[in-house]
Every structure is written in structure tokens, then in C-alpha cells.
Structure I
Amino acid sequence: MTKIAKLLEQARIDLNAITQDLLALDAAKAEVLKSSKAYAEWRAAVDTKTLERERLEGVVSATEAEIERTAQAEAANALRSRRAALEKQSAELARRIADEGSRAAAALVKLAEEAKANSEAVELLNRELPDSDQLMTADFRARHRDPAPRQNLEETTVDLWVFESSGELVGDPDDVRQLSYERGVIPGAQRNIPVIRKRFRQTRYLEPGEREHADPLGSILRLPRFDSPELLFDRGRAIEPSSRRELVELIPAPDAPAKPASEAA
């Protein structure tokens, strides 16, 4: 606890004690009225306690205000420190975005353009090659993935009720009234339907993955410029920075007023 906080705590304790003393004096007022001496002493005590209470109220108020000002100053200093730290971090990150981002984007654009050129060259050559000797493009080699095969996770053996006549599974086994382990019936309004138990091999598995088409890199790549708000590359096309328009503005000079048309003639 800080020194000023201790001072405030003690002032509040003393103020509470003085308040209790004044309440006790007020309760004793009726008794001291019987004697002028006792009343004078009571009056003096009340005045002294009242003045001390006013002083302590002032101490509490002033100390609370000082603590509040100190807290506000500390909060302001902390906010300035956070702002300065974040400003420094933002400036460094902005430099890295412009520098590292530009280099990374340039490398990606180069890859996209080379992938496009490779695809065109492979397509031309494949027209001359038999189907058994066709080439794959670099883009396809890098990004294509064959569908994942089915993967069995667990196999168990189960006995299930099936219709004796068709061999199809019974939808709700609870409908079956068991006659023996191998045989049972499903009660019906007209006749009972015979069912039998049949053994199955139950397999829990991951289904095969779906085939996914890999779009050409150049056709899907979009990159911003990392040192301006414009695009650098947009789906196969490099974007040149937009040029600023050149304009002419005429402003009359204050020391050379325009001549009337008659004088100009």
C-alpha cells in the first residue's frame, strides 16, 4: 500500500471514530442540559469534535482527489507507452510488409507466369505424343492429388434379422418375436411374417475421397501490391500501376489583372 493510500485509510478510520463520538454526544445532550457546567463542557466537546470532523472530511476529500489524479496520470502514461510501443511495432511491420511482401509477391508472379508458359509448352508437345507418353505440366505435378482410397477402420461379425423370403434386412428388430435364436416372426394382422438370423461382416470405414480439379495457378492467383492499395497480379494478368492524369489549371495572377477586350484589341 502506498503512503498516500495509508493516509487516506487512516483519515477514514479517524472520521468514522469522530462521527461515532458526535452521535454519542448528541445522545447525551438531554442529560447535560441539567447543569450549566456540564452543558458548557458538552458544548465545547461538540465544537471540538465538529471542527475535527470537518478537517478529516477535507483530508479524505483532498486525498481521494489526489489519488484519482495520480491514477489518471498513471493511466495516461500507460496509454502513451502502449501507443508508442504499438506505433513502433506498426512501423516495423509496415516496412516488412512493403519489403518482404513485395519480394514474396514477385516470386509468386514469376512462378505463375512460368507455370503458364510450361502448361502451354506441354500442351503443344502432347499434341505430337501418343496417349501413353503424355507429359504432365509442372502445375499439375505440384498441386494435383489423387483421390484418397477407401480406408477400413474396423471389422466385426454381427447377427441380424432378415426376411426369410427375400433376405432383406428387417428395419426394426424390435418388431421380431423370437421363436429360437435362428428363427422368429413379425406378427401381422392376417399372418405372421417369418424371419431368420443371418450373419454379416460389418465394416466401419472412411469413404474414398472425391476427385478434385486443380485450377491452373495463374488463373486463380490474385496478389496485391504490398506498397500501395492496387493489385499486382489478377488471375493470369499482371496489373500495371494506374497513371495519374495531367491537368492544366489557370489562375489569374493578383498583380496582373486581365485587360478589357477593347484594350486587348
Structure II
Amino acid sequence: MANLIKNMNGKKAYVGILSPEEIEAAEQLMESLLHAIPELEEDLGKKFGESIKRNRLEYAHEYGTRLRELLNQFEVKEYQRKIFFEQIRNFASQDVDLPRDRSEERHVLNYYYKIAKFPLEEARLINWSEWSQLYDIPAISKEDRIIDWLIFKSKETKIQRELFREIMTGIRLFSKDKDLSVFNEEQLFKKLDQVYLISANKLSLYEKYFTSRELVPTKARLTQKQKYRQKYFVEVLKTLKLKKDQPLTKICEEVFITVYNASKL
């Protein structure tokens, strides 16, 4: 198991109470990172040149692949991963263009690490901005099977940006306050397929009740899109529990008409 070092108010601090031998091991790990990470970033800089931002996904995948090798090499346990990535960012990384961590719990190096779990051709099914959105959802950061499902769906058909936004809202609301580990893979995928259908129905209904009729929703619904996107999902999920025998498409339409104040055909 790795002995790690943290940044405490600009100074190095050892994680845990370490023996002299363990302190030496922590320093050796640090020394290795001080060479390995700048070398990695230099190699990637030469490979991608000025196109790093344009090819951020490919850059992230290669960086993440090397991170996985380092975690194995230094025997970093899963619960140590966050501190390991902090150690890299605080002491070893020389990449001035490395994206900022989105919060204390959402480390960009962890994003790189997770993206590299998948072959590059599968990772490319989701663009970089969408990967970032994915790991902003707490349930997804804890449940990798959601990504497995999303990649599976993306192989079937390309998920367009607007549909992706709807799905992310649905997953966030469906997973809120739930322990997804109680579902086996088949059960979880069935639930996520339902989220997908609710999302797709929403876009079809918008086309049916507004776009095709050259109409638009009220100003409030146009300017507060996320609020009404969430309201639609909440009401559909609530109604599904009450009317289990009613077809999903019918529930979606009834809720959509109410939430978006759509004129009936």
C-alpha cells in the first residue's frame, strides 16, 4: 500500500503516522512522481501540440491510462486515490493548462482515470464536455455501471446533445437518495432504459405540441428550461409509481401537457 503526502497550507504532510521506513517510502514515491508526471505531460504535449484543448478527450484518455499504471505500480488503494491525485496536482504536475478541479470531490485527474477504463473507441462515443457532466452527478461517480449503460446505448445510436441533457437530468433525479448497488446489472439497466425513454418522449412531445405547430411554451418555460425539465421528470416518475399499469408514453404525454401548458391537439 502506498504511503502518501498531502499539501497542508503549502507544506508537505505525511498521511498517517509513519515509521522512518514508511517516510522514506513516501519520499521515494514522491520522487518518482516528480519525474514520471512531468515526463508524461511533456510526451503528451509533444504529441498533441497546440491541439490539446481540441483533443482533450484523447489527451485525457492517455493521461488516465498512465495514471492507472502508476496506481498499480505504487499499490495505491481505491480509498487512497483522491489523495494520490491531489499529490500529483500539488507537487508533480507541470501542466499549466490542466483543467481546474470542479470541486474538492470532483478531481479532473480522477475523470482522466475513469475515462481510461474504457477503450478509446468507446470513450469517444461521449465527448469531453459530456464526460465532465457525467462525473458531476454524484451517483455516477459512485456507480460505474451507469457509464457502461450509456456507452452501450451510444453504440446503438448516437445520443444527440439535447437528448443527453435530458438523460442526465433523469439520471440525477432517479438516483437521488438511492443506493444503486441494490440493483443487479439487469435491473439497473432496465431502470436506465426507462429514463432514456422518458427523455426521448419529452423531445418527441415538444416537437409534436410546439415545433410542428410553430408554437413556443410560455416565457417562464423558455427561460427556466432546467426547472421545467426537472418538473417533467419528477412528475413522470411520481405518476409511474401510482399508475403502474398505464403505458409510459401515455403518462409522459399527460405530464408534458400539464407541465408545459401545451394546448391539446
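What follows is calculated from the coordinates using simple rules that are stated; it is not laboratory data. All of these numbers come straight from a predicted model, not from anything done at the bench. Cβ atoms are built from the backbone, for glycine too; each structure is taken alone.
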At a computed 1.0 (distance in nm of label points 7 Å out along Cα→Cβ at positions 119 and 215), which of I, II: I
Work out which structure the value 1.7 belongs to, where distance in nm of label points 7 Å out along Cα→Cβ at positions 167 and 207 was derived from one of I, II. II
Once distance in nm of label points 7 Å out along Cα→Cβ at positions 15 and 199 is calculated for every structure in I, II, which label goes with the largest value? I
Using Kirkwood radius over Cα pairs in Å, single out the structure from I, II with the greatest value. I
If you work out volume of the Cα convex hull per residue in Å³, for residues 47-94 alone for I, II, which one comes out largest? II
Once FRET efficiency 1/(1 + (r/R0)^6) of positions 87 and 151 (r between Cβ atoms, R0 = 30 Å, to 0.05) is calculated for every structure in I, II, which label goes with the largest value? II
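Can you spot which of I, II the value -16500 was calculated from, given it is helix-only ellipticity at 222 nm (-39500 (n - 2.57) for each DSSP H run of 4 or more, over all residues; to 500)?
Corresponding structure: I.
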